[in-house]
Structure 1
Amino acid sequence: MTVTSTGAVDPRPIKIECRNLWKVFGNNAAQFIRDRNGQIKPGEMEAAHLVGAVRDATMEVREGEIFIVMGLSGSGKSTLVRCLSRLIEPTAGALEFDGKDLLRASDAELIEIRRHKMGMVFQHFALLPHLNVIDNVAFPLFIQGVGREERMARAQEMIDLVSLKGREHHFPAQLSGGQQQRVGIARSLAVEPEIWFLDEPFSALDPLIRREMQTELLRLQSVLKKTIVFITHDFDEAIRLADRIAIMKDGRIIQIGTAEDLVMNPATAYVAEFTSDVNRAKVLSARSLMRPAGANAAGYQTVPARAKIASFAAAIVDSAQPFAVVEPDGTIIGEVTPAAVVDLLSGKERGGTA
C-alpha cells in the first residue's frame, strides 16, 4: 500500500512490484537463499564467496508515477532495475507486472512484453551510427515487423514530440549529446511502452543540457502519463522529478518516500546524511512548516499546502506577516510565519548557521 505524505492512500493501480527480491552472484546462490529462508546473517554471504547485489528488496510502483531509485555507485540500483525487466534474472523473491507473475513468463512472453510494454533508456545512448535519426527511432518498430509506412509515421510523431523536427536525416555523429539522448528517448517511446525504465539517462550530459533534459522529461510526462522507474545518484535531480524516491545502500532499499518524507523523517543516519546538503526550501512544503492558524488567518494572503517554501519565500518575507495555508478547496489548515521561513533558509531550524 502506497501512502502519500498527507496520509492518503494512493488509489492508482500497481504497475510493477517486487517482494523480498534478491540478486546474488556466485555458485549455488539460489540454494543459499532458500536454505536460510531469506534470513541472511551479517558475514554469511561473504563467507560463502557470494555477492549480494540486491538484498531482500520490496517496492511497488503505481501507474503514472515517476519512481526514482537512488544511491551511490555500487548500491545496487541499476541491478534492481534490470531485475524488474528480467534483463538480469533475480535469484529469489517475487516480481509482478500488472498483477501477473513476471518470473513465470516464458522467453517468448518476455520478448513480447519488452517489445510492446517496456521502454528502456540507458546512460549510453547506444544509437546505431549507420542509421539516421528517423531510422534509429523506427528501429524497434522494424524489429516488431511493423510496415514501413506505419513505422515511419510513428517515428516522425516521436521525433516531433521530443523537439527534433528537422533533424530526421542527421546521423548520430552530427548531433549533440542532448540531441542524441532525445533520439534515444524517442526510440524507446516509439513502441508506446506502458512502463519506462530510465537508468541514469542524463548523467553523461553537461549540467545545462542535463537540466534541459529534465525539463523535457517532465513535459513529456505531463503529456504521456507514463509509469517511470528512473535511476539516479543525484538527489537534486530526484527532488525535481520524483513522485517518490527509494534510497538504496549495499543492495538494500533503506527507505521509500517523497523527497519531503526523506528530509523530514529519515529512517536511518545514512538517509539523514544522504539528504543533509539538500536545499530544504525546494523540498519542504507549506504544510510541513505551518503552525496552527491564528484568529486573523482568514485575512492573510494564502498559499497552497503543497507549495514548496522556495516558491513563496521572497513574498512572505517581504510581506512581514504570516500566510494562511489552504487545501485545494480553500479550507485554512494552518499558517506559515516569515520567521519560520527565514529560519529554514538560514539553517537555524535544524541547528545550522546562516
Structure 2
Amino acid sequence: MSQKRYLLYGSERYALAILRPLQDAIRHRGGEAAWFFDGPGAEDLVAGERLLDVAGVRSWRPIAVVTSSNAVPHFFPGVKVETFHGFDAGKPRHIYIRGFFDLYCTTGPRDTAAFGAIAEKLGHFSVAETGWPKLDPFMREIAGPLPPVREPPVILFHSTFSPSWSAAETLHDEVRRLSRDGRWRWIVTFHPKMNPATVARFKALQNEHLRFAENDNILELFPQVDMMCSDTSSALNEFLLSGKPVVTFRNRRPGPQLIDIHEVGEFEPAIARALSRPPELMQAIREYGEAIHPYRDGASSERVLDAIDAFIAAGARNRRPKPLNLWRKLKIRRRIGYWGPARIR
C-alpha cells in the first residue's frame, strides 16, 4: 500500500468539526482518509469526502481508526486512536477507560497526567500529548493579540443539555430581560441534545439584540463575541483558549479562571465584571489554557499523525492486551449490524 489510509469514525455530527482538520493533515501528507458513521453526520459529508460501510472499511484496511467517541468497533482493522470530543469540564465520564483504544491523544498536560497514570497501572493503552485537532483552524484564526471588547459588547450564551447540569431554564428570564435594552448583544447556542422545549423558548426571545445560532461547530461563534455565559459545558474550556472571560452558573469545577455565580441576581454584575477584564482574571485564564491546551500553532493534527506513526513503528502493541469487553463489543455489533469475524484473514 503506497499511501497511508486512515478511517475517521463518528457517532455524532460533532465528529466532523473534530476530525476534518485531521483529514486535511492526512491529505497534506499524501495519505488517504475515509469516514464511517454509525450515527448522525454522514449526511453532512461534502464532495471529495469518502464514506464507507462496514465491508468497505474491512477491505480498505486503514492503518488507524481515529475517533472522538468513547468506543470504536473492535472488528475494524488498524490501530484504535481516541482524540476526545471535548475538554474535562468536571463531568464524571471524561476519564472513562472502556478498553477499546490502543492510543489516547491528549490535549494538554492536565489530561496527559491523568490518563498517563491510568496507562501505567493498566498497561493496555498508550498516551501521547498532541493537542486537539478540532482547534487547529481556530488557533490559526485567533493568532495575535486579544482584540478589545466591542461596542456594544457581544455575549455568547451556551448551555449543556443535561437538566441537572444546565442553567438554561434557570437563567431564561434574565437573558430575556437583559437582551431587550440593547446595552449588550447576545448569541444563544445549545448542545445538540438540548431539550427541544428549551430550544423553542430561547428561539422565541430573538429580537434585534439576540439571535439564536445553530452552527454545528461552536468555534465559529467564538471570534464573534467578547465573553461567554455557561454552566458546566465542556465548550467553555474551548472558549477560554481564546483568552476571553466566562461567567458560569453553579459550575461543578469552579476555579480562578471562571466567574462562577450561584444566584440569578448575580448574573448581571458578573457579566459587567467579565467585560471589564480584570487583570487577575485574565492571568488565570492564560494559566488555565496552558494546562489544558498549550499548543497555539494549529498543528495538533500533525502531532496526532506523528504519534500514530511512532506507535506503529514501535510495534503497535502495548505491554498488556486489552480486556475482552464482550458485552460492550456485543452492543457495538448490534448497533452497527455486523456479526461477522473480528479478524481479517
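The numbers here are math on the coordinates, done by the rules we state, and not lab data. It should be emphasised that the depicted structure is a prediction, and the values quoted were computed from it without experimental measurement. Cβ atoms are built from the backbone, for glycine too; each structure is taken alone.
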Source structure (of 1, 2) for Cα extents along the principal axes in Å, computed value 67, 59, 35: 1
When distance in nm of label points 7 Å out along Cα→Cβ at positions 75 and 179 is computed for each of 1, 2, the largest belongs to: 2
Of the structures 1, 2, the one that 3.3 was derived from, the read-out being distance in nm of label points 7 Å out along Cα→Cβ at positions 115 and 219: 1
For 3.0 (distance in nm of label points 7 Å out along Cα→Cβ at positions 171 and 203, calculated) the corresponding structure among 1, 2: 1
